[in-house]
Structure formats: structure tokens, C-alpha cells
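Chemist: Presented below are the structures under discussion, each in the form of C-alpha cells.
A short reminder: the numbers here are calculations on the coordinates, not readings from a lab. The model shown is predicted, which means the values in this text are computed figures rather than measured ones. Cβ atoms are built from the backbone, for glycine too; each structure is taken alone.
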Structure I
């Protein structure tokens with residue numbers, strides 16, 4: 001689903017890659033960037049591609065978020081391919097249904113939450129939870145339409161923005177849920193719905209990467225997630241995690257209970273947690289029934305093999321042999337330098353071209369750089385953004401210490417030298 005050149009390179013880096021042929025099933029624009037996801041039309045196009053394919057189809061895989069993560073179980077079921085049920089994936093991806101299931105499996109790790117119909121709530125109504133809280137659609141991707149609510153004014157502004165954009169996600173979600181056998185608790189939850197959640201961003205955030213194979217849950221890696229100064233936007237991922245081993249063990253146990261309760265099987269997954277050191281408490285943020293594509297280059301640098309290998313092995317009915325422990329570096333990071341605040345009217349006046357970026361990469365072993373901006377671009381037109389910041393670039397780095405990772409990033413970012421509206425540069 002959504003094969004792209006960057007991730008194709010990583011797919012071809014897995015062991016036994018010469019035995020595989022990777023084919024695109026729907027384009028990246030169709031399942032990620034489109035302003036409208038016409039799910040029936042997309043499924044029909046995918047079916048036509050599969051029917052016309054002259055050779056056997058051995059697996060359908062993907063690493064993108066909504067809606068493709070929910071389309072894959074439908075297509076796999078129709079083609080008799082291995083994978084999780086649509087209902088189990090919905091119990092991960094539908095944020096309200098997922099919280100209901102999590103509260104049954106690990107009630108102490110789930111924050112207060114409430115269902116919110118953004119079109120039924122008025123500015124005069126009391127908030128669904130005590131301030132502060134998050135408000136977001138029951139499904140979306142890349143933190144789109146997710147708002148941190150601190151005041152009644154924040155709530156009113158968020159509702160206005162959500163009402164204007166939520167149908168992009170809830171209309172295709174309704175179409176996908178029409179293929180599922182839904183329990184009574186969620187059968188009537190169609191239409192534009194949001195979830196309000198108490199904020200649990202206190203402490204350190206990390207993501208467990210794992211898989212379920214023949215009913216057995218395995219956690220093979222933990223990645224730290226470092227947020228920016230606004231405590232909302234992610235600025236860096238680091239692998240392996242620096243959390244204490246006893247905390248990692250508690251998270252592994254909780255993840256195993258949740259996955260078993262949800263009924264996931266024959267799929268990779270990732271699960272995000274927070275650890276509050278002052279309270280010695282962990283909290284569960286969310287579950288995704290897929291690998292994190294952002295983590296794949298990190299595993300490649302440290303393990304010597306991208307964890308896309310896990311996705312492929314499970315889909316083909318093989319128990320993964322992972323982690324590989326044959327990497328070039330001890331540590332790896334994905335840096336996401338950001339510009340904070342509202343600068344929609346700014347225009348990029350200087351950015352290096354592709355040839356310059358490749359020369360910069362050559363200065364630091366293992367570096368990979370992707371800019372999300374180019375000269376002449378208005379920041380208002382960026383897709384790589386959240387309500388509070390603009391993600392200007394992605395830099396993947398490997399090193400033999402965490403200090404070296406940060407040093408190499410700072411050096412490369414100075415050399416990249418982005419400028420806006422004639423300014424000399426902007427610190428991210």
C-alpha cells in the first residue's frame with residue numbers, strides 16, 4: 001500500500017530480499033495526501049489491480065496510517081491472505097473503541113476519556129473533561145485536527161477547526177466500519193465523532209515495536225520519543241530506549257495483555273506509553289496495528305536490518321528472527337526540526353538542492369536527509385505540520401553515543417541553512 005522510493009529502498013534491505021518482488025497497490029497520494037479518501041473507489045481500484053496481476057499474490061503489506069491500515073484487512077480477507085481481522089484493527093485505530101478495550105484490559109493505565117460529537121456541542125456547554133485535555137477525531141493521522149484544550153476559548157476554536165475538516169476522516173471511517181461486525185457498544189458510533197482525553201504527557205514517552213504470530217506476542221524493540229518545547233510536537237526518536245529495564249518490563253507486560261484482549265493476531269504493531277518517574281507510573285497513549293515507518297531506518301542502523309522484515313515475515317506466515325543485532329551503529333535517531341508558532345505567511349527564501357543535501361550526507365556516515373520545504377513555498381501550504389508547528393525536515397543519523405547523535409545533527413542543521421523571507425536562518 002502506497003509504495004514510495006524511500007521505503008522501497010528499506011524493503012530491499014531486508015534479508016532474502018532477492019526472493020521478493022514488491023508492487024505498488026494504490027499510490028502514496030491516494031492513501032496519504034489526498035484531500036478526500038473515497039474508500040469504495042479505492043477498494044475497487046485495489047481489487048482491479050489484484051485481479052489483473054498475472055502472478056500469485058503472496059501478501060498485502062503496508063506501513064502507512066489511516067485509511068490504508070483499515071483497508072488491508074478487507075483486501076486480505078477477500079484474497080485469502082494472512083493478517084489480522086478488520087474488527088481487531090478497528091479496536092486499535094478507532095480511538096474511542098480502542099480506549100474502551102484498553103480500559104477493560106489495563107484500567108490503571110488509561111486516562112479519563114469521553115466521546116464528543118463536535119456538531120452537537122455548543123460553546124455554552126460545559127467541557128467534556130476537566131481542563132486541560134486533548135480533543136481529536138476518533139481517527140485521523142499525523143496529529144491532524146488534534147488540539148490541546150486549556151480554556152473554554154481553546155475548546156471553541158478547536159471545535160470550529162474540527163467541524164471544518166473532520167469529514168475527511170470520518171466519512172471514510174464510516175465506509176470502512178460498514179465492512180465490520182460491530183458490537184453494540186460501538187455500532188451506533190458513525191458520523192463525525194471525537195474523543196476527549198485527559199493529558200498524560202507528563203514524563204518520558206516511548207514506543208514498543210512488536211508483533212503477534214500464531215497468538216504469541218513478541219516485543220523486539222523500544223524507541224524513545226522526545227517532544228519539543230511545546231510538549232506536544234515530536235522532535236526526535238532514539239533507538240534503543242534509555243528507560244530502565246524494569247520499566248520496559250512493565251510496558252511489555254501491559255502491551256501483551258492489551259494485544260491479547262483486543263484479539264490482534266498475525267500482524268506487527270506498535271504501542272505508545274508514557275513513564276512518569278515522579279509517580280513511578282506508566283500510561284498507555286495509543287496502539288497502531290502496523291510497524292512505524294519512522295522507526296525503520298533506526299532499526300536498520302542499529303540492527304543492520306530494517307524492521308520491515310518483521311512485517312514481511314508475519315504476512316508470509318514465518319516467525320520473525322528479530323532483532324538481527326548486526327548493525328553499524330550502537331544508537332540511531334530520527335530528528336524532526338520544527339519551527340514553532342504561526343508563520344503561515346512566511347515564504348522559504350533559501351533551501352539546499354538535492355545535490356547539496358547528498359554532499360552534506362556524505363560528511364556524516366549513516367546520515368539521511370529529507371527536506372519538507374523548497375524555495376518559494378509558503379508555510380501555509382505545508383502538509384508536514386501539526387496545529388502548533390511546522391516540521392521542516394527529517395534527518396536520520398547513526399552514531400556510537402547519544403552525544404554524538406546530537407552533535408552531528410546540530411552540525412548538519414547549521415549547514416542546511418534554511419531561510420525564510422530574507423532572514424538569516426531560523427532555529428528549530
Structure II
């Protein structure tokens with residue numbers, strides 16, 4: 001167990017070091033809780049959902065591993081999320097996919113889902129005191145087996161998915177209204193071609209038509225906010241993805257929607273941190289799906305790496321916190337799922353804290369004066385400053401496990417709960 005007095009002493013020393021650089025650690029501790037991370041429900045059960053838990057994943061979705069303790073129903077999903085949130089400092093949000101509704105009173109196809117299927121989630125979020133975000137589920141469904149949903153040239157299929165989009169937006173607006181916090185509704189489709197297509201334009205024209213129809217009804221922004229998400233390619237769509245970044249960025253700018261930037265949805269040499277300030281020149285807000293790609297969009301647990309650090313730094317340096325919505329998107333079935341959540345979320349939070357502990361004004365001054373050596377030197381020295389002491393003190397203040405203490409908590413939960421499933 002962490003020694004509280006040692007943590008406090010270490011923090012006071014760190015406070016002095018950062019003060020020498022012009023950084024107020026107390027201000028950072030007050031500001032860090034402005035970062036609310038949307039926890040994706042699908043890490044609890046490997047994207048199985050509650051609509052048809054035994055169904056096969058499709059549409060480029062793949063979870064690998066078979067670690068014991070997977071959540072089997074909404075009750076277990078919520079219990080796991082409660083455990084996760086109890087181990088995280090600050091207040092977060094919860095992100096739910098459309099295939100995670102309560103269908104205990106009877107099945108409802110994707111074009112027939114209603115608020116009642118998610119009222120349990122809304123009530124639970126209200127009880128937890130957290131906001132809720134929502135996503136359409138355009139995959140793992142017979143009408144997505146062709147590889148095309150909103151861009152399909154089969155009018156019956158296209159209309160089905162347009163109706164699903166409409167339903168998800170209605171549900172999202174009601175979620176935001178009831179919870180008094182705007183619900184971010186993200187739309188991602190797996191549409192694409194395994195081999196080289198001929199009529200790319202035709203597919204994208206169909207997608208535009210479908211989105212225009214699905215977004216026709218306006219909802220108050222204090223209730224819901226629309227986002228559209230791109231992808232470079234996926235399993236079964238290696239040669240062309242209809243909803244590319246170029247497509248969705250153009251659509252978002254033209255139609256005043258958020259662009260969702262998933263840092264696993266680009267080529268390995270593209271960096272999402274560099275895209276944030278570009279996109280925010282032309283759209284009001286962006287949505288982030290923070291993950292850790294390995295080779296491609298393999299959705300590994302987030303770790304505190306340079307890519308995540310740049311994302312956080314760009315947001316903090318430019319005072320974009322109010323214009324950026326942060327969510328996680330990974331699913332690892334090979335390790336303890338609760339542990340995956342906690343490691344990934346804490347890593348993201350740490351990246352933001354490190355960014356807030358940066359003397360940005362000094363660095364910008366160096367940059368503008370052409371003092372590039374000084375800029376480089378200070379950035380390097382910051383890497384060994386005692387950030388960990390500030391983080392541990394933050395966790396202590398928030399009443400959550402400090403440092404590695406959460407490992408024992410998760411092990412106990414696995415023994416007492418997960419192992420009995």
C-alpha cells in the first residue's frame with residue numbers, strides 16, 4: 001500500500017521543481033478533472049453486445065484472445081464498468097453501442113430500436129453521475145454481410161441502415177436530454193471493397209445520400225452532437241474504404257458535423273496529434289478515439305507513448321479542451337478486461353497531466369525567437385521531471401488506488417467476481 005506521507009512529501013518537492021519552470025501544480029490538479037474520458041462498453045465483452053451475444057463479429061471487427069471473466073449481460077457489463085470507474089481519478093463518461101440495448105422484452109432489429117431499449121443505461125448513468133455517448137452499430141448483422149451498409153446500391157439494404165442512423169440519433173438526443181449533458185453520437189460504417197472497385201464515386205454518392213437523409217432532422221446541440229468517423233482500411237476492405245478521411249472531413253466541414261479521429265485509422269506514418277489543429281480550423285469540435293495500433297488498427301490497450309502524448313499536448317497547448325471529446329476504443333480479450341480499461345484510461349489521463357505540467361508559454365517564446373536549441377533542451381529536460389509524484393498525489397486526493405495499488409484491487413475482483421462467470 002502507498003505511504004500517504006511519502007506521497008505528500010514527494011509532491012511538495014515536485015511542486016517546487018515545476019514552480020521553478022513557472023508551472024503551478026495546484027492549478028493543474030484543478031484543471032485535470034476537466035478531461036472526461038468516454039469509456040467504451042465493448043471492452044467488457046469483446047464487442048459481443050446484448051442483441052445476440054453468441055453471434056459472429058463481422059465488418060472488420062475482431063477481438064482476439066479468450067481470457068476468462070467476459071461479461072455476459074448488461075448487469076455484468078455495468079458491474080464491470082462500476083469497478084473500473086472506482087479505480088480511476090476524476091469523473092468519466094460511458095460510451096454505448098447500439099447492439100448493447102436491453103432486449104429482454106423481445107428482440108428489436110437495428111431499424112426498430114427505441115429509447116426504451118436504452119433507458120436502463122440512461123438510469124444507470126444518472127445513478128453513477130456520468131454522461132453517456134452513443135454509436136450506431138453497422139456491423140455484425142446479416143444486412144451488412146455484403147460489405148456495404150449506408151453506401152449500398154441495394155435500396156432495401158441502404159434504407160434499412162438509414163433508418164438505423166435515424167433511430168440512433170433520436171435515442172442519443174433523448175440520452176442527452178435526460179442526463180443534461182450532450183450525447184456524442186458517432187457514426188462509423190465498415191463499407192469497403194476487398195478487391196479493387198470500379199465505381200468508387202457511385203459508392204460515395206450513395207453514402208452522401210444516406211447521410212443526408214439520416215441527418216435531416218436537427219436536434220438541439222445541448223442534447224446531442226453528431227460525429228462521423230473515417231478509416232483507412234479494414235479486414236475485408238483492404239483495397240478501398242468508402243468512408244475515407246478525405247470523404248468524412250469534407251462532409252463534416254460542409255455539414256457542420258464533428259470529425260472523429262481514431263489514431264488507429266490512419267497509415268502508420270500519419271499522426272493524429274498533427275491533425276487536431278488542422279481540423280479545428282474548419283469544424284467546431286472533434287471526437288477522438290484513442291487507441292494503440294500495432295501495425296494497423298488492431299486496437300491495443302492505450303499506453304503512455306509519444307503518439308498519445310502528442311494528442312494530449314496539442315489539446316492542452318491550444319486550449320482545445322472544450323472543443324475536443326475524448327473517448328477510448330480498444331478491445332483486448334487476451335488479458336484481464338478490467339485491467340485493460342484501467343491501464344488504458346490512466347495512460348490517457350497521464351498524458352493530459354504531463355501536457356498540463358509543460359511551461360508552454362516559455363516553449364512558444366523560444367520557438368518564436370528562433371531559439372530551437374533551447375526549445376529542444378527544455379522539452380528533453382521535462383521528460384525526467386517528477387510527473388509521477390504529481391500523478392500519485394492526484395490519485396490520493398481523488399481517493400483511488402495510488403501507483404500500482406490498483407493491480408491488487410483488480411486481482412481481488414477477478415478472484416471474487418470474474419472467475420465465477
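Chemist: Thinking only about relative contact order in percent (Cα under 8 Å, 6 or more apart), which of I, II has the largest value? The partial results should precede the final answer.
Modeler: Values: I: 15; II: 20.
By relative contact order in percent (Cα under 8 Å, 6 or more apart), the leading structure of I, II is II.
Chemist: If Cα extents along the principal axes in Å comes out at 66, 56, 39 when worked out from the coordinates, which of I, II was used? Display every interim value, and only then the final one.
Modeler: Values: I: 58, 58, 48; II: 66, 56, 39.
It must be structure II, since only it matches.
Chemist: Hey, another quick one. By the measure mean count of other Cβ atoms within 10 Å over residues 18-25, tell me the structure among I, II with the highest figure. Write out the running numbers ahead of the final one.
Modeler: Numbers: I: 11.4; II: 15.6.
Looking at the calculated values, the largest one is II.
Chemist: Compute mean count of other Cβ atoms within 10 Å over residues 42-49 for each of I, II and report the one that scores greatest. The partial results should precede the final answer.
Modeler: Working: I: 15.8; II: 24.1.
When mean count of other Cβ atoms within 10 Å over residues 42-49 is computed for each of I, II, structure II gives the biggest number.
Chemist: Oh, and also: Using the calculated result 0.85 for FRET efficiency 1/(1 + (r/R0)^6) of positions 90 and 370 (r between Cβ atoms, R0 = 41 Å, to 0.05), pick out the matching structure from I, II.
Modeler: Values: I: 0.85; II: 0.60.
It traces back to I.
Chemist: Still on this structure: One of I, II was used to compute log10 I(q)/I(0) by the Debye sum over Cα atoms at q = 0.20, 0.22 Å⁻¹, for residues 234-297 alone, and the result was -0.83, -0.98. Which label is that?
Modeler: Numbers: I: -0.95, -1.12; II: -0.83, -0.98.
Among I, II, the structure yielding -0.83, -0.98 for log10 I(q)/I(0) by the Debye sum over Cα atoms at q = 0.20, 0.22 Å⁻¹, for residues 234-297 alone is II.
Chemist: Work out which structure the value 4.6 belongs to, where distance in nm of label points 7 Å out along Cα→Cβ at positions 82 and 274 was derived from one of I, II. Please list the in-between numbers first.
Modeler: On the way: I: 3.7; II: 4.6.
Derived from the structure labelled II.
Chemist: Of the structures labelled I, II, one was used to calculate helix-only ellipticity at 222 nm (-39500 (n - 2.57) for each DSSP H run of 4 or more, over all residues; to 500), giving -10000. Name it.
Modeler: Working: I: -10000; II: -13500.
The read-out was computed on structure I.
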